[in-house]
Structure P
Amino acid sequence: MPRVLLLECSPNDLASPGGQLAREMARRIHPKAEVIVRNLVREPLPPLCADYAQAVVGKSDCADEHFTLSEQLIGELESSHYLLISTPMHNYMVPAALKLWLDYVVRIDRSFRIEDGQRIGLLEDRPTFVVLSSGGHYLGARTKQMDFLSPYLRHVLGIVGLHHVEYIHLQGLADGEEAVAAALQQARERLSFNPVFAPEPFPDVLL
């Protein structure tokens, strides 16, 4: 049975169009898929501590709860066949909640190693889908803002070995309900051509 890890990063929780689309996607992967939902806003991760930082660079042993949490988060990712990330764009970048998850997961000699000056991912690659939501426009003719999130997240995920990353863009969501509906329709049409999601049509309304 396939296992899906879904990271939810929006402060709007299930009111977020991106969050609802991501849950639709998780259900479409397989009718009996096990979906592990980690809501990084409703259940925020604790800030990293000095003991954890020392342990990561190998300067001390660590039985610290933060180190245990890092192992848990990496284990959730390792055991999943698919990774779904639903995230807004905050100040052109990843939100703080997602950045903290990355800081726990991207760990030297655990999820990547350095060899001849190069970072080598230690995790097996798997299909990764990022539902990226923005009130403004960052792609196309109406672009008015920069997007540092997409290249940054692709690069960081690649460090640990996740290279099969596809973005689903929901932009212009601040333009009103019609704009939200149009963005969702475009996203669903694109996903309908992806064999991972093709078995069932996507609904026309938010669930």
Structure Q
Amino acid sequence: MAKSTRNGELRAPELAYRWLRQKIVEVPRGDSLFLTENEIAESSGLSRTPVREALLRLEAEGFINRIPNKGAYIPAVTDRDIAAIMQVRMMIEDWSVRRVAEAGGALVDDLSEIITRQAAEDDATAFIDLDLAFHTAIISAAQNPILTDFYRSLRDRQMRMGIRIVTADHERRSRVVAEHRAIVDAIALGDPDLAGQAVRHHLDSTLASMTDNQ
């Protein structure tokens, strides 16, 4: 499926897809939602044909359960979903941060700049965007493009989980910033074991926060 026209404007199926992805992110992780094709078309300003194409794509990616000619069911994110995603993150991020620490501290300035922006950010969605940018930067620096692409595919699921935490628990934001700084300090020292320990602590803390703020 082509995603853009020659003049760079997004085509209707891509617009519908992006509109729906944002809608999914905005649904609280413990909630479910059903949207009819007519509701989606009316709210997005698009016709039902591109909406159907977008629904097929989102169904293939596992974000929705499509009901043909009716609409889409956005399921709640369960504790089992959270545990599975965090387990995958633990494996990817522990390996990646060790590689980055072994390679030296070239990434430290970029990560520190993200942390500074996070510390000053009040908006929950923007805060989680920066959180994902921080972790993605580490994974990208490990120079395994397959892992990087896979991690990015988890973005919207992580957004949906993370927004709930930082909205319900404002103190979690300051803890995230402190945990990120500990990761950067370990990378700066070139200590892969310490970096791995810092990442594991951060992800364990994140999982505990998700469990506490259901």
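Kirkwood radius over Cα pairs in Å computed as 18.5: which structure among P, Q? Each step should come with its number before you reach the end.
Details: P: 17.9; Q: 18.5.
Traced to structure Q.
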Calculated from one of P, Q, mean count of other Cβ atoms within 10 Å over residues 19-26 reads 22.4, and the structure in question is P
If we compute distance in nm of label points 7 Å out along Cα→Cβ at positions 51 and 139 for structures P, Q, which one ends up with the highest value?
P
For helix-only ellipticity at 222 nm (-39500 (n - 2.57) for each DSSP H run of 4 or more, over all residues; to 500) computed as -10500, the structure of P, Q it came from:
P
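A short reminder: the numbers here are calculations on the coordinates, not readings from a lab. Quick caveat, the model's predicted, so the values are computed rather than measured. Cβ atoms are built from the backbone, for glycine too; each structure is taken alone.
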